[in-house]
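Read the figures in this text as sums done on the coordinates, not as results from a lab. Computed from a prediction, not measured in an experiment: that's the story for all the values here. Cβ atoms are built from the backbone, for glycine too; each structure is taken alone.
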Structure I
Amino acid sequence: MEELRSALEAAAQKLFDVDTDAELTRPEEQFGDYASNLALQLAKQLGKNPREVADSLASELKSLPLLAEPPQVAGPGFLNFKLTDEKLARAALDATELAQPLKGQEILVEFGDPNPFKEMHIGHLYSYITGDTISSLQEIQGAQARRLSYHGDVGRQVAQAIWGMQHVEVTDDASLGQAYAKGAQAYEDDEQARAQIDKINQHVYQGNDPEINRLHQKGVKISFDHFDKILNLLSISTDKRYLESQASPVGLSLVEENVGKVFTKSDGAIIYEGEKEGLHTRVFITSKGLPTYETKDLGNAILKDTDYPKASRSLIITGNEQSEYFKVMLTALAKIRPELAKKTRHLAHGFVSLSTGKMSSRTGKVYPAAKLLMDVKDAVHQQYPDSPVKKEVTLAAVKYAFLKHRLGSDIVLDIKESISLEGNSGPYLQYAHARAQSILAKAEKVTNQQVGPLEPGERSLVRKISEYPEVIAKATAELMPHHICTYLYELAQTFNSFYEANRVIGDPRQVTRLQLVDAYAKVLNHGLNTLNIAAPNKM
């Protein structure tokens, strides 16, 4: 709470003539509503005993109107604060009225990135869902988020698919996949086919063969049409797509211009000697004159900066297998365009597998994103055949199953667990919201009036609701959507405990308790919407 933080900083200035940035945390409920270790920080700075510093701060703040009692000093010098019931309740009722510290900023978020001519797999699905939520967090805090994606439409796998298209009739994504499989197999088994595919690869990069260009454009369109069907189902949008074929010439020029300054020639190739800086030495242009992923990503960084020159940050979300590669690319970029490298950050997500053993991409045997969505849909229809919101439940199950994990950790997705109305799942939170709405529907209206004093069960619920703005701020600052999932699950459990012990409709405290149920439902709705999950009123 900013009011308490400001008062604490003002007290430090008055007593010790120091400017501070006071941090407030949430202790266990029996210790109060907020805690601060400011006294310990000041004691070290001032050469004083931390308990004495804490006692001085507590004495200075004891009459603060927003506090229910004087601050308590605990342990070596921690300060614990308990707010008045009225102040805490006001914070809960206003919990979805969030500050916008990022207002006026433009932030680029690149995510998803499935390659045309290949299947979108569950790893891509995870990236799309995570990137979309991270974008939403930037927007909630006031920024203008640009949702971007980057796709590999050049390279050997594309040449293999185009070779296959010359031998297989392609009309949709399924037949395009067959063409790619045929070309990939031919490249391994047939020397003549391998030579043809290598030649196609050169033509794709150079764009100098009309027939190859036609097949390339056809394959890209089929792929993106298929990707868009999945993204539309997920209600995920993309502001702009970038292609490797666009980034390649930009990256090539950038590397060639910086040979001898940033890059080095070696056996006909151009490399970045990363080992001199504790990184990997990597090839940026092959001996055949073709750009590697590193060079294409350099070009993509320039393209994005050209399109969005005022962006304050550029986030790139990929699988964690690319972490070392991005370290080298960004280090090289820092020597060419230091201001661009400084505002660019790579976020790595973990590896995705299913409890059945199916996985995303490391074995090459991908589990398609469309198949996962269909499998979850079938499970939902089987378990909840009469539900009017089966589509919403399906999407909630998939999205939440990814988002509840800390970004960077590997995920094992269990379909049965993901659709359960018990435990930490998206459908469980949807049911929690619908349950709150059913309580509110039993009353004629929610009457707004000042809330307080509070009974113990009410106070516990109010305290938990009031945490929401801090959770949003933390999830945004750390770029970790799982904080929201953890909080919403804990909030629902707190409400269940409250509701089991406290009657709402027909109770003498109905007016107060309806306001608390309404505030709880609003936070659940806001939190689920932030995760791009529907919050139905009925299940």
Structure II
Amino acid sequence: MPKERSEWRSIADRYWERLVELDPVLGTQVGDERFDDRLPDPTEAGLAQRENTHRDALASLEGLDRSSLLVNERTTLDILEAIARRELDDVAYRFDRFRAASHLSGPGTLLAAMASLQRADTPDRLDRYVGRLSAFPAYLDAMAQILDEGAECGQTVPAVVAERSVAQVERLLALEATESPAMAPVAEGSDHDRSRVIEVFDDRVRPALWRFLDALERYCARARPTLGLTALPNGDAMYAAQIRAWTSLGLDPTVIHEIGVGDLERIDGERAAIARALGHRDAAEAVTSLNAQGRNIPASKEELLQRAEEQVRRSWEAAPRFFGRVPARNCEVRPVEPFREKDAPFAYYFPPTADGSRPGIYFVNPSELQERHLHRLGAITYHESNPGHHFQISIEQEIAGSHPLRRFAGILAGSAFIEGWGLYSERLADEMGLYVDDYERLGMLEAQGMRAARLVVDTGLHALGWGRDRAIATLEGTGVAHVDAVIETDRYIAEPGQALAYKLGQIEIERWRAEASQREGSAFSLRDFHDRLLGLGSLPLPVLERELPPA
């Protein structure tokens, strides 16, 4: 046996073990409970550990002939390499200084994230959860120090992001302990279990949140007035690193911008054609007419959630005609927690644990009901649940014999495929007969247009000097409600490059499908194509193209 066949597993095992030690919340997310009493170490020592781990991982690949490995083996190492290179860029450019003040991935979101993921339904699990809560003050204090360091050296987030982060922590602090997201894991627990969590929250977590809020308020005074990464020293290189991290492609921002402009024009043409078929001059008039009839606004939060549940059920039932393999279990629909509503998008998805103990969860935001147009909900549902993220992620996790790096780490290295698949699924849903009328098709095209506009807006903000108002107006031009256009724009400001993954991934998937159909002719089976593609899992786009098997 070649040495590569005997070594690849130990290299991958060692790296995965270090990943979940460095980020214990990742372990919780995938169902590995061993480190559920810990949080990541954001200190300088923790940063050095991260750097050493990823450098050592890349060094272990040197001299290894991966071409001699089986597909599952070499693609596992492809993921390892992609994550390690991304993480080394993260350390080199100190992107942790941006995350410390982010309303999307910063400390203000961690409490709710871990409470959504973690169980405390046994004595051991409760002990670990209380231990993790007890570690929260040291984590927050370290993040506050990073805020101060970033402000001192001039590497800060834009003021709008810092202000959102302040408001987010203020909302957390306004809650009584019994209302805090920290109580979620013990919601069904005994009085004793709940009192343990309340005690550590009031005695340790709340004071730490107040200290962190003080640090954020100091920071706000020094947050930068500019929006784009390229306004910072070395900003061009930072943005290029983020584009690689999120898309696995080395495209120039101006090229991405033009791809977005062209795709948006094509989609606008589709929208206009449907509007004319409905008897209207344009898509905006068609939607305005629908709104005026009172048919497009949910009357209650319950109606919105019920509509989402019905769409999840219908898409699940239709899927076997288009997929030979489906997940073992459907996802659940839940409302976004009240304290997160103001910063959260219309909807998003949380994957299941590997053992099935926690299902996949499709979260729907029931706030601002006047802005939650029902004709848009279908495309979002099919993107986030079936046949979108729930299918893609669940099937990947259920593939027998896959290494954990293949089953779970795609979220760290395969964003362009994950998000591209979600966007592809919005179009596929039309082929599956899931849209009930042309208004829902208009909603799908609005969603497609928004993702094309993301290519335009993200590059506009971070490479071309756009202002916030221009970005918001561009999104509104695709039919996005004002409240969502504001939330989305601030998301792109806070997470440069992330929004590029969707359309660039979709474009590649559609190209692979077209090429397979042309190559295979009458023998082409869309069902088999989907199974072949999802069977590979969430890999970097160049790796997927290399490995996609023929029929």
Matching task: -17500 is the computed value of helix-only ellipticity at 222 nm (-39500 (n - 2.57) for each DSSP H run of 4 or more, over all residues; to 500). Pick the structure from I, II. I
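Out of I, II, which structure matches 1.8 when distance in nm of label points 7 Å out along Cα→Cβ at positions 136 and 440 is calculated?
I
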To which of I, II does the computed value 11.1 (mean projected area of the Cα convex hull in nm², for residues 248-351 alone) belong? II
The highest value of distance in nm of label points 7 Å out along Cα→Cβ at positions 96 and 312 among the shown structures I, II is in II
For Rg/Rh (Cα atoms, Kirkwood Rh) computed as 1.05, the structure of I, II it came from: I
